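Only the coordinates and a few stated rules stand behind these numbers; no lab work does. Keep in mind the model is a prediction, meaning the values are calculated, not measured. Cβ atoms are built from the backbone, for glycine too; each structure is taken alone.
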Structure I
Amino acid sequence: MISIRFLFCIRTSLVLLTVIFLVNCSHEEAPSMKGEYNGFQYEVDIMGTADIIGYTGTETTLSIPARIAGRPVDEIFVPGGYSDTNGVFENKNLTSVTLPYTLHYIGFRSFAVNELTEIQFPDKLNRIRVSAFMNNRLTKVVLPNSLYGLGLEFQAFKNNQITDLTIGSGVTRIESETFRNNKIGSLTIPPNITYIGRQAFADNEITELYLPEDIGIARLAFENNKLTSLSIPAGCKIESSAFTGNSITNITVGENVKLYIYPDWPVFELGFDEFYINNDEQSGTYIYENNEWTFTTSEN
């Protein structure tokens, strides 16, 4: 009869042989995990997709392939995250870029400091990271519905020339300075947006602004625009200085709108904050003329 000890030894030997085989395989495959194709430096991630991590080419009109080494291109980023290193395509004198339909992720400063005037995002894109398109010449941006949650980050489109902006249905927040210093004139914030960060739309040319109910608006979010009138829907919460640097003299306020005021940092100018609070924060229409505010209740 075969002893239990003998069977145990055989089992142990098989396990050891399997481990040695896997280790050897991993060493043999390691060199193929990174490479370069037509100037695109890439690495294969644990999901088996190709991530573009660098670019050595000189083309200014660029079409990023959907597949490299037979693998779908999924992400563009510099390994290590935030650092002093430039983004993958930062400062490459790019005038045109075509993104692959397979792309899910655009990393830190990936296309910053170029000459891009337009960009079309793929339907699968989930995330645009910090400063990804900062300092370009984009005039129109349509954010796909596939972006979700915090998918749009700090300074992503700062310092462009955007006049036409469409925000998709997936994003819930617009972070600080995301669209600062552009040329937006009319802006509609969709109901999926619950928060607008500090200076998110500062230094634009906004004359028309449409807000959803219950949104939170951070300090300086819309400073230095060209608003003269504003409708604030019910439930909005607005921090100090959110609308300074405008010329707003007509404000319609919904129910339960709260202003969060810091000393010497009013939400609105011309003394509106104090008048609104002293008026028991009533909903209705507030008009500034002859150096004073007047109020008409929404029930009239």
Structure II
Amino acid sequence: MPKPVEFKSDEELLSKLKKKNLSRWFDKSLSSAEDIVLRSVGGNTFRAFHNTPNKPSVVYRNWARKELTSKKFLSGLRGIKTENEYDRWIELLSKRFVSYWNKEMGPGKEMPYGPARKLPNLLMKQVVLWDELKKREKDRIIKFLHIPFDSYTLLAIRNSIADVKIPKSATMRFVENRKMYNALIDAARQISKRAEVPPILIDVLAWDEAHLHELRQERKTKISPRERDFWKYGKGTQAANINEILNRLGGCTVREVFKEMKSSYPLMPETRIQSHLQSLRENWPDLFFKSYGSPCRYYLKRPYTSRK
């Protein structure tokens, strides 16, 4: 996992937000609720919950499926026209999540405030990619999205906020209550307003770009051609193993790739696969493609090489 990046000043953070074409992250589309649920939260987040009577991933995903398949979910989301309306809507979503989690986990395993806000925010970051929403609806909601605060985003804004003193070691549990959360949201909105971008792009910069950068650096390492796979990734790396699975299975879901990788990399989060798929999409658009069924299946062809 890449190290979180701390921007030294407002100016540095604003410069990154303005220069990078971060909005392209939302050009993707998801065809099913199941894709959204599985992509939204990775294993690293679930592993933060220890000794629970039920698997955190199962509890979260069952709740998310219940929400997304409810008739009121999309109709309520489509009815949101202002930032204040979204703030109230996402807070109610978080409260429903806490209620479901606490009921499933029982006394002593209640959901802390920070994670209670982070996980629904991660879900909404994927919901806005859903094909069920029209483009104008997606564009409107993207502007309102809250940042899913964790070690990456908190460190990114650490030197750009005066009302809350954020330690370098802050995680999602650092956000202890509603007052602190709202102060962080307000600060993020002020920063993004100056950069003329939606606040959620701070998260794209801090988390998604950091993980994509790690993938690019992996590809740039000095490896001889004989030590690279067909797609120029170092043999024996996680990336090369994902490539081999995609090519061998001839069309598979993220979940299927994750299961194949689990035996060799038991601590690897599912988000690692998603980051690599984005890398393939950028670097091999003619060889990497997906079906738009439910769930999506991904395909990777070998590059054509002439015989000598």
- Note on the structure: helix-only ellipticity at 222 nm (-39500 (n - 2.57) for each DSSP H run of 4 or more, over all residues; to 500) gets -3500 when computed on, of labels I, II, structure I
- Work out which structure the value 16.0, 53 belongs to, where Rg and Dmax of the Cα atoms in Å, for residues 103-278 alone was derived from one of I, II. I
- Note on the structure: Candidates I, II; FRET efficiency 1/(1 + (r/R0)^6) of positions 143 and 271 (r between Cβ atoms, R0 = 35 Å, to 0.05) computed = 0.90; producing structure is II
- Item | Value 17.3, calculated as mean projected area of the Cα convex hull in nm², assigned to which of I, II | II
- Thinking only about relative contact order in percent (Cα under 8 Å, 6 or more apart), which of I, II has the largest value? II
- Note on the structure: Taking distance in nm of label points 7 Å out along Cα→Cβ at positions 95 and 191 for each of I, II, the highest value is that of structure I
